[in-house]
Structure P
Amino acid sequence: MKILALGDVVGPVGLAAVTKWLRPLKRELGADLVIVNAENAYISNGLDVRSAMSLLEAGADVLTGGNHSLRIHDSFDMYEENDFVLRPHNFPKSAPGKGYTVLQMASGVRVLVMSLVGQVFMDGADSPFCCAEGLLSSLSGQYDVAVADFHAEATSEKYAFFHNFDGRISVMFGTHTHVQTADEGLLPKGSGYISDLGMCGATTGVLGVKAETVIPQYTMRVHHRFEKADGAYALCGALFTVDEKSGIVKDVLRVRKDFDD
């Protein structure tokens, strides 16, 4: 089984890129399951209903979230009603929506997908370690392969998470920084990881945002309203090849596709 994970979709450029190129990319890579982090798909931050439906119709099977997931109140009903649009599982229990889903693949394999946020340099959230432990325990026997999107800032926190759940969560990838890392690998007990998938969005600015709206806060301590960049763009992510019987990851392939159309 091949699982394709794409990093943070950033604004209209990222949304248009994924909706245009996801199906061709899925065919090229032979992906059986596609997971997309969509917490920044809206023109500002957050995930609106229209963008979510566009990504799902374009071939995404699950949309994971992050610290911006619940910025748009009009999306709350979607989070409650759609099992394939997730917000972080370690948000407060009273938050709209859910943080995991279980998909039944054509082969019969049941795949648990969970969305989590980190605690280091991030807004307040419950322990991702404790929440993941509780989820794995409560769903024991109800899934065959587990996948986690760990939306976090600190690489050390991500690595601690990966090692802690080696052999229990087969596929683990980080999101949030918008910069793809070159550290994909396999862990001793059979899990595969990459500390950040990168982003799907414009490569002409600063993390998908126009540079001129970001630079003043570093040069003058003046904050401007961020505007999403345009122009050349990229799709970034990773492809995980998983043995369906054992859950062991056989290979992790970094994926990056650049476009200038």
Structure Q
Amino acid sequence: MDLRVVGCHGGETPKHRTSGFLLRAGRRTIAIDAGCLTSGLTLKEQASLDAVLVSHGHMDHLRDLATLADNRAQNGAAPLVVASCAQTISILKQHFFNGLLWPDFAKIPSEAQPTIAYQVLEPEVVTEVAGFEVQAIMVSHTIDSCAFLVRRRGGEGGAIAYSGDTGPTDRLWEILNEAPDLRTMLMEVSFPNEQQRLATISGHHTPDSLGRELLKLDRRKDVPMLLYHIKPTFERTVERELAKIKNGCELQVLRLGDEFDL
């Protein structure tokens, strides 16, 4: 699998984009989260997507589904699979693609050929999504939010994990400890240590809480941690504090345009 970073920040400026990552295996391409898929991809790249995994119902992780659906409808693209846990799909239907805030692209351009097609992921059940094997794992946030464990269909090439927005949690690490083929993990960290109270209230990590959390992964010395979701306001402080973590983990702060061959 190939991983491309389209957006990796916890906020937006001209130099920062919110969460959006591409996974490609063979001819199939899926996105994980949709905070920047139209601001960061060409029309051709947008039309080539097979599915989007949405971690939860906050705007910085799903907002570009609106313009992505619009662009794909104009290009006559095949239905885009939008996959997530039940609450997130409900949020999308009731509060986003509801015909008021934005057109209902689950019915446009036609009932027979809609622009988007929803797929509900049952937590912890391995489900095929557009040629990938996906396991959604509920994590700890202010609303229902899920991490993803993703493999190419058939398990070729190992697995990649994506934390979604989360503070300290347990079940995610239990499942990852049972995944010997885990190759790498996209892990969130948002606020500096001095903002721990805000991080706790909002369901996010600081470098201090992240350092403790990674101790729950048995193979942490063998699984590179690709860090995302740092708030632009605190970027330099968080990066300095991350450099002080000494728990055996390989930590890398993601940048726009980073690419990895997994």
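If percent of Cα pairs over 18 Å apart, for residues 24-151 alone comes out at 52 when worked out from the coordinates, which of P, Q was used? Value 52 for percent of Cα pairs over 18 Å apart, for residues 24-151 alone corresponds to P out of P, Q. Each of P, Q could give mean count of other Cβ atoms within 10 Å over residues 8-15, but the derived value 25.9 comes from P.
Given that helix-only ellipticity at 222 nm (-39500 (n - 2.57) for each DSSP H run of 4 or more, over all residues; to 500), derived from a single structure, equals -5500, which label among P, Q identifies that structure? Here the read-out was taken from Q. Largest in distance in nm of label points 7 Å out along Cα→Cβ at positions 192 and 224 among the labelled structures P, Q is structure P. Tell me which of P, Q gives 0.75 when you compute FRET efficiency 1/(1 + (r/R0)^6) of positions 32 and 88 (r between Cβ atoms, R0 = 30 Å, to 0.05). Source structure for this number: P.
Can you tell which of P, Q yields 17.1, 53 when Rg and Dmax of the Cα atoms in Å, for residues 96-199 alone is derived from it?
Working: P: 13.4, 40; Q: 17.1, 53.
Derived from the structure labelled Q.
Who wins on distance in nm of label points 7 Å out along Cα→Cβ at positions 80 and 232 among P, Q, i.e. which is largest? Let's see the in-between values first.
On the way: P: 4.6; Q: 2.2.
Once distance in nm of label points 7 Å out along Cα→Cβ at positions 80 and 232 is worked out for each structure, P has the highest.
With distance in nm of label points 7 Å out along Cα→Cβ at positions 120 and 208 computed over the structures P, Q, the top value is the one for Q, the highest of the group.
Only the coordinates and a few stated rules stand behind these numbers; no lab work does. Keep in mind that this is a model prediction, so the values were computed, not measured. Cβ atoms are built from the backbone, for glycine too; each structure is taken alone.
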